[in-house]
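Engineer: Next up: the structures, one after another.
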Structure I
Amino acid sequence: MVRVLLVSHRSSVIERYTTLCENLRYEFSTLSDENMIADYISATGIEIVICDTLSQHIDFPSLLKKIKPALDSAALLLITDEKFSAKDLIKYANAIIEDNMNDNLIAGIINMNIRMRSNLEKLSMANRDLADSNYRLNALYTTSSQFAGSLEKEKLINYMLEGMDKALSYSLTSTLSFCHGDEPLLIINSLYELSEELIESLKLRTVLHYKSLFEDKPLPYEVDTESLKVRKIVKYPASRFNFSLFRFDNMFSPITLGDNFFGCVEIFKETSFTAENATCFQTIAQQVSLPLKSATLYQELKESNNKLAKLERLKSEFISIVSHELRTPLTSIKNSLEIMSSEKCREVTETYNKFLNMAKRNSQRLSEMINNLLDLSKIEACKMDYHFKNTDINTVIGYVKSSIALPAGQQIVTLEGENLPQVYADSQRLEQVLTNLVSNAVKFTPEGKSITIKSEFVNSTDLKYPEVFEESMSKLNGNYVMVSVSDEGIGISQDNLLHVFDKFAQIENSLSRKVGGSGLGLPIAKQLIEAHKGAIWCNSEPEKGSTFSFVVPVAGKE
């Protein structure tokens, strides 16, 4: 019901407005004691205050100053006449009623102000709700930003609780977390201090909530109240909660994503939660699940990478140790074979010499394999030594050509580019790369066929290569010297081209099985060329031969 207060001494005015308000069915009261009016308005929730400024026994300027705070919730109407000139009172008024107005017009003014006051209250409430919604949205946005910026599960749980505190202003949260180490942890964030008995009750309540989520399904983690650890955070320890906490309004949510279960959270608040509060709570609990999943995957990936790095280190150490241990006896074997071949021990017969040569070839092959293993180990450990200087590539080609022993019927043809610029390189490593390419070509080239070594000046834009090498070749830019080794051998299918530079890989066919090999030469060549800021690739076609090419930047290129 609408409540109307009239401030007046005039009995005629009091009688008139009493009748008018009765007809309008408004609750009507009247006062003239200036000391009581402000308290009366605040205590009764008056909507309309009508001040009869024609009453001569009331100091209205003083009164209105006194009751101004109370008028925030009520409309002020002033009764005046045509001679009214108190401008200092008008600033407080919502409307003016002339003393000689008819009752219908006065009733209209009162009703209009009541409706206006009601609309203002609705608008004020809507503004408050909008401000609350904006505050919650800002809290959600801040919390989401924090979630996106972390891959640490403990931090993510803390961000979740901070977000709920900002958005919902809880009294207490009880969070069962499986994201804090190897054991479950109950995190209690509370406004006030808690007794041990109350903490034990919260532990039991949380464990029962957790187990009820799975019913007959197996629990992802075993939890009991005796072993459950508690982390308590109290904002205002001077005050204390009691068991009336369990009569507070509360909400509960699991923290889960698919088959991944990270915990559960219950929130208590002394005042009631709204539907919007519930939506906000569930949103935060669900939002944290995805970054927790990412954090879990990241941790697993990190652990796997650490294990792989450890295995890679152990492998490199093993290769290095074994290779060094093999070198010593192999050196003795090679020296012994040389002595036996020199006829210092006894006369060498044709059969005897045949087996000696076989042993020497295999010991040399084993020596090369051990050297490759050592080189690979050094490269992967970034311990390979390089001695860069300006180098003539054709000099390197000539040295390699003279050092390769060819089977009967094979020959090496060189097509050396004229006036080639020098390259800034380690000539010994380039010889190693080229020797490897030529040796491979010799192994896979049938008798009577030739091997061609070609050198030329090129620009990176003119290079032609299979699409599978695009990633490494796209890094090239500028001028290079290119060296190509072409054979007329068995060739390589397009499906296998990308794997020719893989460690311990050999393309599967009858000839490759026959000639054997460690599968380390080409991977070592690739890494040596890349250390020169160059690239290596292969063009090939089955049964028509292969061409292995590499480029090294011309001298002066950084």
Structure II
Amino acid sequence: MPTHEVTNQPAPLADYDASDDPALLDALRREGAAWAEPDVRVLGRLAGSQAAQENGRLANEHPPKLRTHDRYGHRIDEVEFHPAWHDLMATAIGHGLHASPWRDARPGAHTARAAGMYAWGQAEAGHLCPVSMTYAIVPALRYAPELAEQFEPLLAARHYDPGLRPPLTKKGLCAGMSMTEKQGGSDVRANTTRAERTADGTYRITGHKWFTSAPMGDLFMVLAQAPGGLSCFLLPRVAPDGERNGMRLMRLKDKLGNRSNASAEVEYEDAVAWLVGEEGRGVRVIVEMVNSTRLDCVLAAATGMRLGVVHAAYHAAHRTAFGSRLVDQPLMANVLADLVVESEAATTVALRLAAATDRAVRGEAGEAAFRRLALAVTKYWVCKQAPAHAAEALECLGGNGYVEESGMPRLYREAPLGSIWEGSGNVAALDGLRALTRQPESAEAFFAELDLAAGADRRLDDAIARLRKEAADPGEAGARRLAEAMAVTLQAALLVRHGHPAVADAFAATRLAGDRGHAYGTLPATVRAKEIIARATPAVSAR
């Protein structure tokens, strides 16, 4: 029928290179991981492929199902995933996006992994939760060298080996975290789960956990109250003797987003576990894990921003309204340019933090001190920007963006997660305040990083001066304001030093000097919008 003729609709955005991103590639080369570019490119092409996008759709439209019992009534406590989930997991682990960097002696290994996460994450976000948990467990596990010696090689192995078997019998392992309880949430010192030491030196864990990430993992880092206080334990899902290890999955969380990934309420009953670190030092140990997953929260937010703006720019370049392409209309160009500026600022700071992680692991104390403060405030701010950015990118597609087939609603539902996971906004802001006031070496390293851009932009110089005054007398009630100022100033300093001149200028004019309204698309007329938008379109230029 003539009325069903389809015109003025962009072709599906598929079979493109998600890593064709100048901010990403520049950072990869700048931060000492240029050797990883070929593999990042492979991941980018895989992420942009029609097959990966279909796997992402299927994994979310067929979310995991909890099977508590078998047909005979035996307790099995297993989660059933769609095959698309397993395909996504196999790709991520096969490319070493989990714990492989901890076993890689090459400088830049953690930066390379971050770039791979960013590129591949544009295919689907949920499956990267267990990948992130597996990455993050290693530095915590090293508080128990004998356990690390046994399990770290398997955690780092590039083999995705799902199934219910004792950990040491598998080709590769995945990990989860079992930390929060219903009465405490982020206040883990309120935990009531108990750990009792046995004659053989192991512990028995009994209690309830309100959120357990990746419940089908092989190993879990669990917080429990031991005789010496709150402590950290490594708990296998299957005990060394092959029996199920007293870990009961009560229900899966019905979440706003991240629906491809399972999150569970768990009860432990007399489950065997090994102490990690010393009794009473559980927070110190788990913080090692949390800091690594916080980095991935920043990466996830930056990844979502990039995905959103690429879809928005692609749509605007191939859609005509009122006689011209959307991308050529000044107001739409202003919106797109503003989205690109936010996206590139997030990408640049995320890769800088990944590089700081890499150098800290290799013993650079200054980088460890910088990361301590910069990660907390950046996690607060960048993750806060993700939902509004996703909403604006969705709106660029109009009604097409509001329907599930576009993928934009999934992106929008995913966006708030990073701001909640591993400490909500208040927790992250207060953590930044603690680092600033209690660890002077972190404050010194942070401002030293800002000072590397001194004199390059008057607006940045003014912002750094204001920030020094605010940081000199901080108060808890103003922790969010201070975290925002620190994160934005850090982004500006990095863009002034390393970013595209048009992007850096736009960021300084709007985010530092205040020449901007309260919504996206209110940049001043002096901003070079077309030049900025072009940075979001190389990935789709061939189409």
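Just so it is clear, none of the values below were taken in a lab; they were calculated from the coordinates. On a predicted model such as this, the values are computed, not experimentally measured, just so you know. Cβ atoms are built from the backbone, for glycine too; each structure is taken alone.
Engineer: Rank structures I, II by mean projected area of the Cα convex hull in nm², for residues 199-310 alone and report only the one at the top, that is, the highest.
Structural biologist: That would be structure I.
Engineer: For structures I, II, which has the highest computed value of FRET efficiency 1/(1 + (r/R0)^6) of positions 111 and 383 (r between Cβ atoms, R0 = 25 Å, to 0.05)?
Structural biologist: II
Engineer: Let me ask something else. Give the label, chosen from I, II, of the structure having the highest value of mean count of other Cβ atoms within 10 Å over residues 55-62. Please list the in-between numbers first.
Structural biologist: Values: I: 12.8; II: 20.0.
Top value of mean count of other Cβ atoms within 10 Å over residues 55-62, among I, II, belongs to structure II.
Engineer: Given structures I, II, which gives the highest value for distance in nm of label points 7 Å out along Cα→Cβ at positions 183 and 279? Intermediate values should be presented prior to the final figure.
Structural biologist: Values: I: 4.2; II: 2.1.
Across I, II, distance in nm of label points 7 Å out along Cα→Cβ at positions 183 and 279 peaks for I.
Engineer: Then there's this: If we compute FRET efficiency 1/(1 + (r/R0)^6) of positions 95 and 207 (r between Cβ atoms, R0 = 41 Å, to 0.05) for structures I, II, which one ends up with the highest value?
Structural biologist: Numbers: I: 0.05; II: 0.65.
Comparing I, II, the top value of FRET efficiency 1/(1 + (r/R0)^6) of positions 95 and 207 (r between Cβ atoms, R0 = 41 Å, to 0.05) belongs to II.
Engineer: While we're here: Work out the source of 152, 64, 38 here, i.e. which of I, II gives that when Cα extents along the principal axes in Å is computed.
Structural biologist: On the way: I: 152, 64, 38; II: 76, 69, 42.
Structure of origin is I.
Engineer: For relative contact order in percent (Cα under 8 Å, 6 or more apart), the calculated result is 14, so let me know which of I, II that is. Could the numbers behind the result be given before it?
Structural biologist: Details: I: 8; II: 14.
Answer for the origin of the read-out: II.
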